[in-house]
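Each value in this text was obtained by applying a stated rule to the coordinates, not by laboratory testing. Note that the structure is predicted; figures quoted are calculated from it, not measured. Cβ atoms are built from the backbone, for glycine too; each structure is taken alone.
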Structure I
């Protein structure tokens, strides 16, 4: 797990100090060591900041070149099944000089070529120089767990793990993509699935995609979608009990693979079903048969505590921790201190979204305890109908089709999913809508963009036209909307502190299995995540396993927005010239609306307008780099 950067071609690579700044801007992602590989003849610079997790020796430092000097790699991520692949390669005549997964990737490419991607069970972004073909091969993992930004033109190819790294390059064109920012301000959960970024000259390599080009002609590159979940879904399934048994074994194996580490591991535990399932699976594995490469130090959980708020799930998290005799370390949040590091947090986050204070704090606490690997529950909601809108969609569709028995089943799921049933969130939403509707949000953006739809979802939709509407929405949220945003957010906030997140639900075998199963296996008998609940029998307390309400891992902003520190910070921000004179939003109208809301103690509006404030801080941070 690391930060990677590189420059290939004529431009920029003549300046060594420029490249050093490029690489070292990612030092937070890899605090343990630093490596460079330079091929002056081919004009290739590879840079690496290492977070040491597998094979802690210097032999495993990157960039890594094979014994023949024909292949070089720089890599960010983890390949969890590297031991099995390594053994297969040894049988085919390969030898290894390290115990790392990096060398396994490189030699897998030498043996299988681009098909090596299908062998890997993990998360990654890597670039390989192949001198025999005189080409560059870049790849990103199936679901985009690890980031990859690049800029490619006729003269050069530049890449990095974070967008901000490009601002550290001298003479690089970092003109802001105002249309993209406007799109993000309209709907920030949809922009992660498109190639564009906040900088006109930089793109994202999309999840499940690879990029290849010859050094003889950099501009003539091939961009390929090497992974599509729909190509790997089984069309047959067995009884619920049989599938539940198979899913349990699969989930335990996915967790076991992700326990491989040469440093201590832990978990961020919310008390919800997904993170509790990961912790319970981990505990079961260690009680029975842990992996030979798993560390002895594994039984710590980190809990975010929001005292005296509706968002607090500490009692549920502690129940799981006590059930498995795990040491619980609690990070308590004080609304009065929440904005102390906000500019630093947004510098690392560099996204338009809600305030990521809770994410920052929990992974900061994990790192303070000398832990650099956390097994977390990301992906469960977007695989198992974890949000209330899925049951609402299913309810509506079945009423329309006059399937009233089915509709009643989904009504019960929808009713029980959130604290206080539907009454509390609906009441809160109506109050917020009433307060916010007093202001004309249509005036906040100076230009409403007609942004082209770059997403691959429309192509996929043709293949799943026969699915029920809830399953279509689930597929969309997992691949194109909610989950890509969550993965991005957690990657930024964990890696800001040099902490790697591993998510068993993101194992591609788990993903393809769950998308192969019918809706009734995942929503039934008044429960979402039905097959997961069934498979966790005897592995966790029933009070957690059968808990029906749900809370997201977000900071209770209402408690933060009313304190004096926050109000002072916001008023200073909206009074600044860079915010008021923006060419993207109407800073003067937003400032007037916020000042009016503050006088009326209407903090709901501030929550609604926060993405604009965060965008302002982010863009100002970029200016400071330059």
Structure II
């Protein structure tokens, strides 16, 4: 490990000790930090947040409501280890980099279903509206041993609303800069053996010009968007601990963008649909079974002056998982099948592939010790078999201190564009592979939790686009990269102020030249503080990043930035809350992608209701 990185680890470790020392803890007030969360993504079955041996963040429904974020990507940008890049506003093409990995190295799930494009390999996060999101779990580090291909950087799982408890209704509406308007409404609850949840939302904005005059596709017009969405959850418990359930999600986003055709209204219409059916059954006191079938569809229609183009991915997904709760061990065994189908007006030589998989997860706990082992084998009709695994160990020292260490492998499958796009593809490509080692030290007690994670992820056979001397261009497995870094995070209540912050020191570099990978910074972080006085609550949030480069050669530099957001809300009687927020209040000019504009100072205000 380089000396500079060791010094960073040492200094961050000292900082964790200082903020966690008893004299700091004594200043905490009565309210406990939210450590009682239950997490599913880290092991494919529910477990308390405090029992995790993996590196996980959870964004709750309350976090989302108070965040002031206008997109899933902006919400994620405040999470440790996450950076984003957008080609314009919140509805433009969006990339998420988890621990410095490529955008296609992060697996995105909606209620357990894949919704990525099999042609580009990415998920259009801009088409997933926050109005449908109940909470989000972010698992950092290679997770192919749990979920299969594409989870080199980690997994982002988005959960929609679920019905439970007494009848509840919610609604919200707001309006702000760029004529941005958002409205949502929903109901949820349970009646006898039936539970239900329905949610719907709409969003509109005139937007701003996405490109600068230096961009070769510059078009001096506003690039707005409009989107509509709805989701639902329905379950029927026909006997104690025996349940049939169905879920669905639909989102359609019509977003304008610039394609260098001034006389044409260039736009992309993205539709994401998921639906699933499940039978969840307790077959014995120690044995729970889940049989699920579902589909995730991703349909993208580009309308430009050069003519329309359409790429649609359909992924049918089947899984049977059995969880066994033994004396000190939790064992999970599952078989899965995924059927990918591509429909496009581009003629691909191959338009389908199937993947069958078997996965096992074992967790053992005894006193202060915790151990998790994952093993998975994927058999693809297109690239053959891949076996991945992970082993993680945790030890609780007492007094709130915990240490963990893990090692895991992962892979990413080549996309259909990589393999079969006419004239610019390579059917002989191999999957990219990764090997990750990490260690963490965490503290949690009363009103404070803090942690430090150090990781090193070696990625091999990266797929890059190359041209030979005759200008014959195709993707090749020619690059290797090393993603290493240290993440420090803190969540606390100090003198009635809720504080949450994180900072990442990282080196995501290609091994050949030692250059930073495009659009990734060496340092980035976020700090949020909020204070409540009875029904009134105010908050401030700072997100910052050091300089990045827009190209692999590191010649196109994008400067660092710091953005300040402010928020306020007031709880009225009878379930009403009025809110206002200011974004980028210092009117900072910055870039997330070269020659693309980003939002300047803005305001948004409205009201929400909860019955």
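If you rank structures I, II by FRET efficiency 1/(1 + (r/R0)^6) of positions 54 and 134 (r between Cβ atoms, R0 = 25 Å, to 0.05), which sits at the top with the largest value?
Largest one: structure II.
Taking distance in nm of label points 7 Å out along Cα→Cβ at positions 158 and 502 as the quantity of interest, name the structure among I, II where it is greatest.
Top value of distance in nm of label points 7 Å out along Cα→Cβ at positions 158 and 502 goes to structure I.
Assign the value 66, 59, 52, calculated as Cα extents along the principal axes in Å, to the correct structure from I, II. Please report the intermediate quantities before stating the final value.
Working: I: 66, 62, 48; II: 66, 59, 52.
Computed on structure II.
When helix-only ellipticity at 222 nm (-39500 (n - 2.57) for each DSSP H run of 4 or more, over all residues; to 500) is computed for each of I, II, which one produces -12500?
Only one of I, II returns -12500 for helix-only ellipticity at 222 nm (-39500 (n - 2.57) for each DSSP H run of 4 or more, over all residues; to 500), namely I.
Identify which of structures I, II gives the largest calculated value of relative contact order in percent (Cα under 8 Å, 6 or more apart).
I
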